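Colleague: Quick heads-up: structures coming right below.
Every number here is computed from the coordinates shown, using simple stated rules; none is lab data. Bear in mind the structure is a predicted one, so any value in this text is a computation, not a measurement.
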Structure 1
Amino acid sequence: MQNEHIQHYNGYAVQPSAHRLPDGTFSSNLLLERTGNAPVESRYQFYSLDYFSNEEQALQHSCRWARNWVDSRG
């Protein structure tokens, strides 16, 4: 899927994605990148955070998960 859902949150570019699985469910995935002049080490990828019956739920979960992850890192 093309990612049209890039958001910015507390210094990170949040790029949620959803991957359709053979059983018809969607895997919630996420790419976080520090914005600005951050080095490559500031890129974090998370796969299969959870599974959902539709793509929109998977994308929403990725966004919520990203905000919690960023907030917990201070």
Structure 2
Amino acid sequence: MKPHLVTEASKVIKDPQILINVVSRRVRQLNSGRPPLVVSTGERLGIADLALMEIIQGKVTYDASIDPNA
């Protein structure tokens, strides 16, 4: 993962545990064949970097009001 993308995504999702969970879930989705929601800027990016860029650009979000235990 590119450190500058982690820093930028941390500004969007401030809780590190939630950020990790959102990135992990999106990486699983991308690995299973879902298409990326962003276009690579020519920079060689890994799947986790794509997930971070999606978060930074607001393409992937989370809803803090949803109780995962419900």
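Colleague: Consider the structures 1, 2: one of them gives 40 for relative contact order in percent (Cα under 8 Å, 6 or more apart) as calculated from the coordinates. Say which.
Modeller: Details: 1: 29; 2: 40.
Source structure: 2.
Colleague: Could you figure out which one of 1, 2 the value -16000 for helix-only ellipticity at 222 nm (-39500 (n - 2.57) for each DSSP H run of 4 or more, over all residues; to 500) was computed from?
Modeller: Traced to structure 2.
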